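In the part that follows, the structures are each spelled out as structure tokens.
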Structure 1
Amino acid sequence: MPVIDVHTHMFTAKWLELLRHNGGIYNIKTRPDGQQEIFRGETPVVIPQPGHFDYELRLRHMDAAGIDVSIVSLTCPNVYWGDEEVSCRAARESNDTMATAQATYPDRIRWFTSLPWEYPQRALEELHRTCDDGAIGVMVLANVAGRSLTDALFEPIWREIDRRRLPVLVHPTDPPGVESMDMTKYDLSWSVGFMFDTTLAITRMIFDGFFDRYPDLKIIASHGGGTLPYLVGRFEKGDEVEIPSRRRMQRKPTDYLRHIYYDCITYDPGALQYLISVVGAEHVMFGTDWPHQVHDTKGSFANTARLPDSQTTAVRSRNAERIFKL
């Protein structure tokens with residue numbers, strides 16, 4: 001069976017230089033181990049790796065690992081920095097490079113478009129342009145420069161994504177308030193903050209009735225949904241005691257958890273099995289987070305191999321084939 005990686009990232013050298021010179025609060029520092037790392041203020045965000053910039057290196061990794069197709073995306077801090085023109089330039093730079101990669105390696109590469117969400121009209125223009133260029137989904141961070149994904153500013157973008165029935169990879173970044181929560185040390189912004197960012201974004205969507213307004217959205221919650229599966233009982237209890245006049249969703253929280261999708265990046269086989277027990281194997285897809293330093297290509301293969309054969313096939317290929325129409 002083919003293996004389709006739905007969570008894997010690429011940068012470009014020009015994107016990184018644009019960030020270096022126009023990133024505002026974002027800056028690049030040298031770590032004690034000599035690696036360059038992108039920070040937001042004093043909060044670590046991401047460490048660029050050689051594989052982020054080299055598609056031939058990517059293909060060698062895919063061949064060695066046994067990955068047939070990679071659906072690549074830009075990761076945090078995406079293009080939510082600088083002014084309007086800088087944000088749009090950063091989006092075009094990343095998207096055009098991915099479109100070229102798909103044209104060069106049509107059997108191996110697909111891609112998520114990145115949009116300048118803070119500027120809705122420009123974001124819609126970029127969405128139209130990049131879908132025409134072959135994008136098969138949209139990548140968005142779990143907060144857009146501190147704004148919630150349910151912010152009214154983004155409604156025109158969500159309406160168009162919903163109309164197109166595009167899959168959307170919701171990827172975490174450092175959540176607002178990491179400094180005041182003392183999460184800048186020990187990579188807590190990654191190990192805890194990223195999970196919190198995804199969990200809060202999707203929970204807000206559920207309780208806000210977001211999926212009732214946009215029923216054709218195919219949201220993919222990164223890293224096994226953060227802590228969403230673990231909180232299922234708490235969501236149900238909270239809904240049970242909610243004031244009826246304040247309730248906005250039309251179904252139960254668990255129904256929405258089983259409506260969206262997830263990747264298998266949990267780093268632990270028990271966590272993956274629990275995710276599937278809550279949402280069903282038909283809602284989980286294969287991901288590696290390559291080429292981040294914390295990627296788990298081997299773990300994703302090992303953990304999905306522990307599943308029953310039908311679930312392994314669904315997670316590694318069938319679900320992505322269906323959702324992305326591959």
Structure 2
Amino acid sequence: MRKILSIIFLILSFIVLAKLSISKDKSFKELKPLYFNSSSHFMELDSRKIHFRDEGSGYPIILIHGTGASLHTWDSWTKELTKTNRVIRLDLPAFGLTGKDRFKRYSAEDYVSLLNDFLKKLEVKEFHLAGNSLGGLVAWLYTSKYDEKINKLLLLNPSGFSSKRAPFVIQLARTPLLNLFLRYFTPRLFIEKNLKEVYYDNSLITEETISRYYDLTLFEGNRSAFIDRANINHEDYSLKLQDIKTPTLILWGENDEWIPVENSSKFKNAIKNSKVVIMPKTGHIPMEEKPSESLRIALDFIQSEKDSINSIEF
């Protein structure tokens with residue numbers, strides 16, 4: 001009984017706080033000057049408006065972001081890659097400027113289907129594919145179905161195997177009533193806390209980065225969509241990993257607090273033609289925290305004619 005009363009008190013406290021300081025949604029008009037540029041476009045796909053950027057020329061590289069992020073997580077990589085390649089990146093539904101899907105199509109299979117339709121519409125038939133976290137899951141699940149389209153597969157701290165404990169923000173989104181806190185009361189400090197979980201070196205988190213994550217979290221509909229996505233039934237697709245024949249780089253931050261580095265061995269064992277690289281003193285998003293180092297590893301892998309399948313440390 002005492003425990004129940006404590007929970008009720010906590011919930012009421014959150015509600016009071018939310019009423020005192022509700023974090024208002026931000027409109028596209030407000031965010032456009034900051035996060036929509038001359039390379040940005042929208043594509044209509046089955047009642048969804050997908051925000052994407054298509055830059056550079058040469059062999060295509062597709063980049064897919066993770067949970068809570070946006071296409072901007074690849075900014076540093078894109079700046080270098082566009083010197084030699086065509087770089088295509090998109091905001092998945094529920095994130096960035098794409099925002100919510102009124103039909104709540106947020107499963108990994110939904111994202112794979114969307115990615116296939118998206119690339120068909122752009123008439124991109126062969127390419128390198130990279131994904132981080134959730135984007136890694138989407139990338140390898142896509143490859144398991146369309147292996148012949150992918151030249152090289154790059155998985156950065158990908159999800160796909162069950163974990164003992166979900167990140168706090170996911171746990172919060174899955175908890176009835178408490179997720180109202182996430183929906184209506186989302187202080188900037190909360191976003192900063194999440195970033196400190198996914199970075200190893202907190203000194204690398206800039207105010208600009210915090211502002212970007214904060215602004216796009218508050219984009220109208222995104223918080224409700226995040227909660228909806230967190231509460232869908234997540235299926236185990238890991239058996240499909242064995243269908244991947246594409247040369248695959250499994251790049252992992254050794255100090256990942258969201259997905260344990262031990263999972264890199266699970267991916268290595270499941271994907272025959274794969275190589276693991278572990279980056280020390282690195283967290284969940286290597287392409288943001290250590291863009292130069294992670295990109296160098298990725299380019300070495302892409303440019304190699306014959307990939308070693310031995311695990312190495314960077």
(message) Quick check on the output: 24.8 is mean count of other Cβ atoms within 10 Å over residues 73-80, derived from one of 1, 2. Which one produced it?
(response) 1
(message) As an exercise: distance in nm of label points 7 Å out along Cα→Cβ at positions 49 and 297, calculated from one structure in 1, 2, equals 0.8. Which structure is it?
(response) 1
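Which of 1, 2 yields 62, 42, 37 for Cα extents along the principal axes in Å, as computed? Walk me through the numbers before you get to the answer.
On the way: 1: 51, 43, 42; 2: 62, 42, 37.
Derived from the structure labelled 2.
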(message) With distance in nm of label points 7 Å out along Cα→Cβ at positions 89 and 225 as the yardstick, tell me which of 1, 2 scores highest.
(response) 1
(request) Supply the structure label, taken from 1, 2, corresponding to mean count of other Cβ atoms within 10 Å over residues 57-64 with the calculated value 16.0. (result) 1
(message) Comparing distance in nm of label points 7 Å out along Cα→Cβ at positions 113 and 289 across 1, 2, which structure shows the greatest value?
(response) 2
(request) Can you spot which of 1, 2 the value 17.8 was calculated from, given it is mean count of other Cβ atoms within 10 Å over residues 41-48? (result) 1
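Where a number appears in this text, it was derived from the coordinates with a stated rule and is not lab data. Not measured: the values here are computed from a predicted model. Cβ atoms are built from the backbone, for glycine too; each structure is taken alone.
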